[in-house]
Structure P
Amino acid sequence: MHLNFEAIIPSIPLILQGLGITLKFTILSLLCGLPLGIGLALAKLSRMKVIRFIASAYTSVFRGTPLLVQLGLIYYATPQLTGYTISTFEAGILTFALNSAAYTSEIIRAGIQSVDKGQWEAAQMLGLSRRQTIFGIIMPQAIRNTLPALVNEMIDLLKESSLVSTIGEADLLRQAQKVASEKYLYFEPLIIAAACYYIIVMLIALLAKRLEKRLSYA
């Protein structure tokens, strides 16, 4: 084995620049995808069949096709179909948010259905509207019940964000590949990128455990 981490040290700041881009993609995609996912979950529980069908069809399409294909369609097909030249950043955020919403909707839906039916009955006896019941009583419990699954979705989103390197966005993986091609060393920069992903995932998991403990005492 001939490893040369010393040659990579000057390029570490460049790799870490990509980490900032990766975190930006993850956070913005989550902030956009979570509200949409909640909306889809509520749509799937709607009393109107048309709304339930649309929400289920949306989820089926995004869960049934590869994320890389979705990214390619949005980035390469948008200019062809609409005439708008979408940036790599916009394409990444849009793709990840739409895809994450499909998975998040199933998590939230399961969380809502896991809440005891007696909660609904108690809310009706108190004279609360359906909207007040959902957002004031049911939804907080559903999110608490599904917190581990939501954290897993966030972790998946973080790792899947590496796909934006395929359309030229300078994320963590792309920067590591750039350093590798310049130094003709591949193991060293890629293992640094892998370590960055791992550290962020462990931090997310640690924060999630602490939040779960707090919520369990609430």
Structure Q
Amino acid sequence: MISVKEASMVYDNGCRALNKVTFRIEEGEFVFLVGASGSGKSTIIKMLTAEVRPVEGRVLVNNFNIGKIKKREIPYLRRTLGVVYQDFRLIENKTVYENVAFAMRAIGASGKAIKNRVPYVLELVGLIGKEDCRPVELSGGEQQRVAIARALVNNPRVIIADEPTGNLDPERSLELMVLFEKINELGTTVLIVTHAKELVDQFGKRVIMINKGEVASDQTGGYYTYEEE
């Protein structure tokens, strides 16, 4: 569960990135977070992952209070989240299997748990048969699927995807969104940060639009255009 109430963020240079933002995402929801470049979307992701803290208001993520979270608690917060980045962030000299297994090893999972979980997740994202490939041998869409598998492998409560289709063509982008929908149907909360209007409109999900650091709209059914200046 994510609860953001009257949250504001001001960077050290004086830039006010967010101004009294309020929204709530319940367990099991599928939500698009949209807005123009510089609208505050990236700051929201940083706040949800405790890279930054609100200067005002309250942010709760899976029962962690971001404004009051202790440094030693941040890794435990992040274990409840799976974050997918536009640039994939794969380890180039490791295979698909090793990239995904690495995320489990990082939290101390046993060899048996890794052996059981990694093939399941690779099958879920459609990468069976690619286990021994390295990232350079994969298409952009396949690399993004590896990144999704890595985010999923520790069974997070929430998946946050930051512009996951930014480097993909329309057909691969649609396939990826269908995959996120499948992941959501299995019970994981999904938050997709994007500006891909046509893609958002195809899915009819809840859309939170950010404009100039504020929530401009929060509705279900499509990308609700706000006059961007």
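Just so you know, all these numbers are worked out from the coordinates, no wet-lab data involved. These numbers come from a predicted model, not from an experiment. Cβ atoms are built from the backbone, for glycine too; each structure is taken alone.
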(request) Looking at distance in nm of label points 7 Å out along Cα→Cβ at positions 71 and 159, point out which structure of P, Q has the largest value. (result) Q
(message) As an exercise: mean count of other Cβ atoms within 10 Å over residues 23-30, calculated from one structure in P, Q, equals 19.0. Which structure is it?
(response) P
(message) Say we calculate mean count of other Cβ atoms within 10 Å over residues 119-126 for every structure; which of P, Q gives the highest result?
(response) Q
(message) For relative contact order in percent (Cα under 8 Å, 6 or more apart), which structure out of P, Q has the highest calculated value?
(response) P
(request) Using helix-only ellipticity at 222 nm (-39500 (n - 2.57) for each DSSP H run of 4 or more, over all residues; to 500) as the calculated read-out, with -24500 as its value, let me know the right label among P, Q. (result) P
(message) If Cα Rg over 2.2 N^0.38 Å is calculated from each of P, Q, which structure is the one that comes out at 1.01?
(response) Q
(message) When FRET efficiency 1/(1 + (r/R0)^6) of positions 95 and 183 (r between Cβ atoms, R0 = 25 Å, to 0.05) is compared over structures P, Q, which one is greatest?
(response) Q
(message) Suppose log10 I(q)/I(0) by the Debye sum over Cα atoms at q = 0.14, 0.22 Å⁻¹, for residues 79-142 alone works out to -0.59, -0.88; of P, Q, which structure was it derived from?
(response) P
(request) Identify which of structures P, Q gives the largest calculated value of FRET efficiency 1/(1 + (r/R0)^6) of positions 47 and 167 (r between Cβ atoms, R0 = 25 Å, to 0.05). (result) Q
(request) Match the computed value 3.4 of distance in nm of label points 7 Å out along Cα→Cβ at positions 55 and 87 to one of the structures P, Q, and report its label. (result) P
(request) Please state which of the structures P, Q yields 3.9 when distance in nm of label points 7 Å out along Cα→Cβ at positions 135 and 175 is computed from it. (result) P
